[in-house]
Structure formats: C-alpha cells, structure tokens
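These are the structures, in structure tokens.
No value in this document is a laboratory result; all are computed from the given coordinates. In this text, all values refer to a predicted model and were calculated from it rather than measured experimentally. Cβ atoms are built from the backbone, for glycine too; each structure is taken alone.
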Structure I
Amino acid sequence: MKVLVVGNGGREHALVWKLLQSPKVQEVVCVPGNGGTATLDRCRNLGLSVTDFEGIGRFALVNNIGLIVVGSEVPLAAGITDALKEQTLTVFGPSQAGAQIESSKAWAKALMQTAHIPTAHAEVFTEAAAAIAYTATQATPIVVKADGLAAGKGVTVAQTPEEATAAIEAAFAGQFGEAGQRVVIEEYLAGEEVSILAVTDGRTIRPLLPAQDHKRIGEGDTGVNTGGMGAYAPAPIVTPTLMQRIQTEILEPAIAALQQQGIDYRGVLYAGLMITPTGDPKVIEFNCRFGDPETQAILPLLNTPLDELLMACVRQQLEDFPPLQWKPGAAVCVVVAADGYPEQYGKGYPITGIEPAETTGAIVFHAGTKLKQSQLVSDGGRVLGVTAVGVDLAEAIAQAYAAIDCIQFDAKYVRRDIGRRGMKAVGN
C-alpha cells in the first residue's frame, strides 16, 4: 500500500516514520513534508499546499494511494476529508463538521454541555466590551481563548483583570486574525494537564497511551504558551482506573454526541484534560488530530502496526480490532526551538549533529527544517523534536538530552525540564 501524509511538522515526520515500519506499506508521500521526511527511505515530499485539495486528490488517484492521513488541523477545518472522499479516496481524519470540535471552541463547549461532559464553565463573546465587562465580575485567574485555530497559541491564563482585558483586546484587534473575532471566557481549572489521544471509527473509540505536554516556553512552566515544548508518555498520573473514567465520562459521550448531530467522525479525538486536585478529569479542549509533540512520544512505544489501526478506523472495524500492543518503558520528546519562538525568530540557520545525535539511540523528528542545496537548515520556530525511549522515564530523559547536546545551530533554544513532573509522580 502507498500512503500519503498531509502536513510538514514533527508530528507528520513521526507518522511517516511509523507507517514505514509496516511491512504492508510500500511508500509514503508527504505533502509538503520537511527536511526530515525528504531524507527517509521510501518517502518523498510533494510540494503542494495542504489546502490544495484538488492537487492532492489528483495525485492520490493517479498514484494509487491507498490511505491518506491528515496530520494538521488546518486542512481538516477547511474540509480536506470531505473533498477527498468525494473522489472515492480513503481518508483518516474527521469531516469539516467534525473538525469543528477544534476549529470552534464555542461549538465544542456547546457539544460538551449537551453530552454532560465535565468541563470548565464558559461564556462566549463577539464584542470586546461585553467580554471585558464579564471578566471584571469574575474571580482570577481566568482563561481567555480565541474561538478559532491559533496554532496552539490562542489561550491566555490571565492572573489579573488587566491581563484578561489585554488578552481580549489583542484578540479582537486581530492578533489571531478571524480566529480571535469571537472569544471564549472560561473559569480557571487547577490541577495537572494530560493529553489523551484516541482513535475512533465514529462508533468505537480507543485511547492511546496518556501523555503530558509542556506548553509554556520557559522552564518551570513559565512564560507564554507555545505549540508545545516537549512531551512524555505514559503519564503516570493517569492510572488504569482514571483512564476508564476518561473513557466512559468523556470519550464515549463525545462520540455519541457527534453521532447524534449526524457527524461520522473517523480520525483522532484528542482530549486535553485537567486532572483536578480531587482526581477528577475535566476537558480543557478537544482537538481533531494527533497532538504535536505528544505523537513523537507515543508512536515510538506503539508495537501495533499504525497502518492497520488507521485502516480499521476508516473501515469502521475498530470494535473487532485486537488490543493495542505497547513497548514497555517510557518515551520523551524534547523540542529544539529557535530562540525567540513563539514570537520573533530567525530562519535559515545551518543544522549540524543530527547523525551523532541518532547514534545515541535517539530519534530526531524534524519540524521546522528544509533542505537547501543539500544543507539542512532551520525553517520554523519549533525546529526539531528529539525522542528517546528508555526502560523508565529517567533513562529516556537522560538519553534525549544527551542527543540534543550533539545538535547545533545558531540561536538554539531548549527547555531542560521536560518530563520532570512525571519524575516527581513516580517519586524521583
């Protein structure tokens, strides 16, 4: 089978890497891909936009692509699955209607309320003045979210009414474009965040290993939100008992609510959760695709062939699919970013040391890279994701940072505390 993966980040590199491990996968094409996918055996990049649905569809039909896996939320929100299915192509990823669960936080909140899914209380506003007036009556901290897609950066946890006002004004002033012309104001949830990525065929839903992302730019979870600075799996805070609660209180009701709205959701449902001090799971947000960088920590632990799992979802055969098989131990992915991310940062820096890093046993997933005249250079804010698998989390962390120390480029920035909360949870 030939597979096409849509996207150009570290998540897509990890998906391609995992798919190529299956004996049933002959070749993977990545649209548009990056410097890492360009150098994988049996993988090639195709220089089309992720929203060029006509071009992607034409290529897939001519080249007998058996499965299309959509990595990022932008094409899903724009309706790539609907467009490609009209051409009788097989696509893993929800429809445009289903992708609203990420593309509109207000829509997702309404769905959760209908399904009685535990989440923070929220109000939706289309005018800055009304939003500001509301926050003045609420306790702080309070959370201000752009309603639409903002590349993981549209959330402000305001510690004061002044911070909330500034976030609201910035959103309506166009900081996030159309995504910020409606805002969701939420109560602040205290506790520990976890990411539950689950695959579904629209009827049955299966969670992958629980992971924990590190959203803040600074060590100790300080500074502004980013797309994610690192992740590890499995997250020890999610016990088997808690995972069962997440399954029955959150994942299954969400799929049932989507069904009730006539939405056939076949893809990833990613639940960003807060585990409260009392041990209760509450939904912070839903996403309609694999997480980044969680995917880079989860997939190296998966023994089940990824192509078979995804095909079971698109064929609505997940109920009869065998239990997922996992490697023992733990994995961590640490993001190597360009200094200045997520705000102003440079591009085009030559990158060296990838090969020595991989000789340590780590896997280097490319995110913001490209090949320029055979030289690998930086081409984004999150440049690389260095993943290591260990017998335990401590070994994985040590191996990942040893590999990172081999990699060099100008203005390299790394958080040095990825996975530390997991270490504390197991008493280290």
Structure II
Amino acid sequence: MSDAARTRALRIAGTLSGLAAGAWLGAAEAPTKLVTIGLAPVVVSLVMVCGVFLGRWSLPALLHGTAAVREEVRRLPHLVVWAVIAGALWSVANTLTVYAIRDIGLSIAFPLWNANSLLGILWGALFFRELRGAGARGWLLVAGGALLMLAGGTVLAVAGAETTTRQHAVRGVAAALAAGAMWGTMYIPYRKAYLTGMSPLAFVTFFTIGELVTMSTLAIWLTGGVTPLVQALDNARPVLFWLLAGGLVWVVGDLFQQYAAKYLGISRGIPLSNTNQLWGLAWGTLVFGEMATHGASRLTVLLGSLVMALGAACVAWAAPGSAEQDEWRAAARRESQRYALDDAWVQQRLRGEAEMRASTRRRSLVDWTVAAGAVAVLAWAAANARAPELAVSRGAALVLIASSLGLLVVAGGVLWRTTRLQ
C-alpha cells in the first residue's frame, strides 16, 4: 500500500473511532443519573471506576493477550508511569462529572466538560508539533472550531443558570469545567505514549491502576473512612450492576478515543470523540426527560450543543497533510532518541504496521482467568440488582443502544482490518 493510501486508511479508521467513542462515552454517563436518587457522587464514581478496572484488564487480555502487554512494557517501561498519572487525572475528573450531573443535569454538564477539546488542541500544538505545517486552512478550521466550541459552552452555561438555582448552577458549571481541565491535561500522556509506539490496549491496562488507587483514596477521604465507605457500598448493592456496566461501556468508548488520538492526533481526535455531547444530550433529554418543563431552556441547550458539535466537526475536518505528518514523525523521533528506542519500530507502530511476535498472540490461562474473574463479578452484581426508580423512555434507550452497537461493529471492523488494533 502506498504512503498516501495508508495515510488515508488510517485517517478513516481514526475518524470512525472518534465517532464510535462519542456514542459509547455518551452512553457510559447514563448510569451516573443514579446520583439523583440519593447515592453519594463519590460512591457512583468509585463503582464506575471498578467497572472500568474490570474492562481495562479483561478486554486487552481477550483482544491481544497479557503476553502482548508484557512485551510492550518491556520495550516501553517509561510509559507505565505516564499511564498511571493519566489514570489518576481521569479519576478526579470523573468524580467531578458526577457532581456536575447532580447539580445541572447530564445534557448541560456534558458539553461543558468537553471544553477539554481546547486543551487538547493547545497541548497537541505546543508539545507534539501538531498543526505545524497545517497551513492557513488547517489553522483556520482548528481555530474556528475551537471558538465555536467555546461559544457553545457559554450558551450552555447560560442554560444551566436558567434551569437550576443559582447556587447549583455555579457549583455544577464549575465542576464540569474543572473536569474538562483534568481530562484535557490527561491527553498529554496519551499522545506521548502513541508517539513512541505503545498500543492503546497496553496503555489502558496501566492507566486503570492510577484510576483505581486515586479513586479509592478519594472515596475513603470523602466518606470519612473505610467503614463508612463499605457501608455506603453495601447500601448501594441493588444498583452496583448498573454502575459497573457504565464503567465497562466507558472502557469501550475510551478505547476508541485512544485510537482516534493515536491516528488523528489529540488536536483532532479529541474534538471528534467529543461528539459524545450530542449523545449525552440524547440520553439526558430523550431517555431521562431532563428539562421536560423548560421549553426555552431546551432550545438553548440544543443550540449550544449544535454549535459545539459544529466546532468539533470543523476541527476534525482539518485533515493533517504531508507537511504536518512530517512534523509528527519528527516529534516521534525526538521521543525515540529521548528514551533510546528503535526509531524504525516506532515509525511502524505509528502506521499500525508492526507485527506482534507469534508467542504474544496466543491466549494463556492468565488471559482466560482475568476475563472469567470480570464475568464473575458482573454476575454477582447482576444477581443482586434491581431496576432503579428512575423515569426512563425505554423505546428511546433501545434506539440509542442499537445505534451505539452499530457504530461499534463498523468502527471496530475497520480498525481491525487497518491496524489489527495496534
């Protein structure tokens, strides 16, 4: 395959990954609505992180095998630290989103924390040579898209103030924006990892260690100790399954987001995956009936979300040309020299072409044990589950679920054929 054809194939795979990420990341936030029936936000976040932990160990074990993960760590040990740092940032951000949803609702909070796109653009250009060589058109699309996202976020902040009390609006908006700042900074380790050839499946495995340790520490501190936390978790037993499932759904969305960031760069991949704001709007308004009695506010939220989505589309449309990709390769060579890596291997991994050794492709007893353990935990939680007392539209939920599954099949198939999930 020629360089131009390979670049085009990777761009298509990255774009579809970003769209699939939007659908699954949007769906993952639906279980956080349980905070509105009395669960503490920190309990909601902790259990979701446990679901994320199960998914981020079991899915890589099934898709690539733990031997492949060990092989990547042997080659790239420095990235383990970066993955743990990224996981810690994610845990704090996820906890803030639960507070934001409690105070201003899912459909409003979602686009606000997606201001992380702005930071993704900034860090990509500043640290990883993204947008260098993009030309006037590329810069215009990216800068224009960023301004549109900022404008849409401002409109949504106004809508939040109209539909809640002033105290709750200010607190919820602040929590959502702070979560966006955390997630925006988290993308630095993402790009650093993928410029030096690490597979997203290996990166997220260690990412989740930082998540679980940080979230457990926060939960113990915020609930007043281990005993109160255990009691709170026991009281939440009937809904643990839904929160764990939300964490697993998030893992699928985040994996797609990781591949979008790898093959499009964070300045484009993150805004594209932030189409989750439209899915969040759909879940919040169509399934949970948010703002059902606020006609004017519904129009404001819809307008703000569409403006932000248009901004993300502009950024994603600014496809990186050959001059900019030369800059990406230069950034990768810089990272290779810094950590004494084989530059030829790194460049192959950037293009999704490096083959894994046969010994790392086989599934071992460890792989199947990890997967079985995750299934056992979910089965226990399901056996103790009951339907939460939330008013939902089942028809709308089924349509959104079917749409998300369709994107999973299409994007996953293209990504596998193009890169074998490298």
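Key figures
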| read-out | value |
| --- | --- |
| Test item: relative contact order in percent (Cα under 8 Å, 6 or more apart) calculated as 35, pick one of I, II | II |
| Given 24.9 for mean count of other Cβ atoms within 10 Å over residues 51-58, calculated: source structure among I, II | II |
| For -8000 (helix-only ellipticity at 222 nm (-39500 (n - 2.57) for each DSSP H run of 4 or more, over all residues; to 500), calculated) the corresponding structure among I, II | I |
| Origin of the derived value 27.1 (mean count of other Cβ atoms within 10 Å over residues 11-18; candidates I, II) | I |
| Structure from which -0.46, -0.56, -1.18, -1.24 was derived, log10 I(q)/I(0) by the Debye sum over Cα atoms at q = 0.10, 0.11, 0.17, 0.18 Å⁻¹, for residues 155-282 alone, options I, II | II |
| Entry that produces -0.58, -1.15, -1.39 once log10 I(q)/I(0) by the Debye sum over Cα atoms at q = 0.15, 0.22, 0.27 Å⁻¹, for residues 227-298 alone is calculated, selected from I, II | I |
